[in-house]
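Alright, structures below, take your time with them.
FYI, it's all coordinate maths here, none of it is from the lab. Everything numeric here is computed off the predicted structure, so don't read it as measured data.
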Structure P
Amino acid sequence: MFRIEAEVDRARRDLLRSRLRDTNTAASPVLAALRGTAGEREVPLHVWALDEAGELAGGLVGHTWTTWLHITYLWVATPHRGAGLGSRLLADAEHLARTGRACAGARVETWDFQAPDFYKRQGYDVVCVIPDYPPGLTEYTLTKRLA
């Protein structure tokens, strides 16, 4: 007999993640080789741009895991758009990931109304397109080799 629950339970979430990680590690030689190394952990990587007044002009939030940079958020304030700040934030994050964390690749997910063309101009390739996710939009996954 099973009881199905739908509440948010952080302790169970963490337990599930740990058990899934253990299962994946046991099944994959690549993940098993990372066990106990720095590459096993997700390590935050943030790059911030502040204007002359010290206000947030833009930023990139992501993390590195194994040999990959995962870009979660990249945003530039309207007055600073079109001046290369987004490109600089991205280049700085890629440089930190490549030189300080031995990352060989980067990945990002974006929607059609956001920045797929921006990432393509930065050397990223589309590897996945999901139409109607959410309905009426298209999600793109893009990757770039950093090595």
Structure Q
Amino acid sequence: MPLWNIYHPENAYTDADKREIADRIVGFYDGFLPRFYVNVLFQPLPAASFLIGGEPTDDFVRIRVEHIARQIEDPAEQERFMNHVAQRLAPFIGERGLRWEMHIGETPFGLWTISGLKPPRPGTAADLKWRTENRPSPY
């Protein structure tokens, strides 16, 4: 699963913005993962609770992503992914005058379950079943 945590200033995003951002993030993984694998959490923070260099800020977005279902091992692919993310999220961050930072951590596949089930390996019949049904199920 990719788990996206987006820490942002209070009132930076409307509910419609959040839906659009989440849709764009889900789109990064279309064809690779079941849509239900992709989780996006918006975490608004008041300036007094978001400090950079010890100073309160209300113009910074911090994105923390956990890749668990798949890892990006090829450096060229990593660069393409990061550039694609920057381009697709620019209307909600840089183009709004917000500064931002992002990182992706990658968790070993074996240390992950969904609803108590070990997810199927990529490219298997069970993986196709999960993508088609868009939910976890025994296999």
Structure R
Amino acid sequence: MAREVRVSAGGAYDLGYHVVWCPKYRRPVLTGPIAARCDELIRTKCDEHGWQVIALEVMPDHVHLFVKARPIDSPAHIANQLKGFTSRVLRAEFPSLRSRLPTLWSRSFFVATVGAVSAATVRRYIDTQYERPWRKGGPS
């Protein structure tokens, strides 16, 4: 993946973030139509904010996202916007999520800037989540 430098009125930037978050109690609730809808909602919210989704994988018990954003968008803002939006919509559309969990997402998240390793390495890591030997089954 070649470096894609964007230019704004104040400068040039190439900011990539690897963001991971989990459902409350790390319950494996992100399967089937819930996982598909979660993927769709994340992409919609990223488009709305102008964030570029490089790689996205919705696993049964966590979400991996590699996203490129502007300097004015902090990693915490990105994670909180995505978690809040997806939680509200998914819990409204899938009542089973309301009955099984007090909240959809845990309060925490992991974020790393993509710089110490290449963007291609992070993308390959996210794209091959289901190929890990300790993973049982594939995408639902």
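The maximum of relative contact order in percent (Cα under 8 Å, 6 or more apart) over structures P, Q, R, that is, the highest value, falls on R. For the set P, Q, R, ranking by mean projected area of the Cα convex hull in nm² places P highest.
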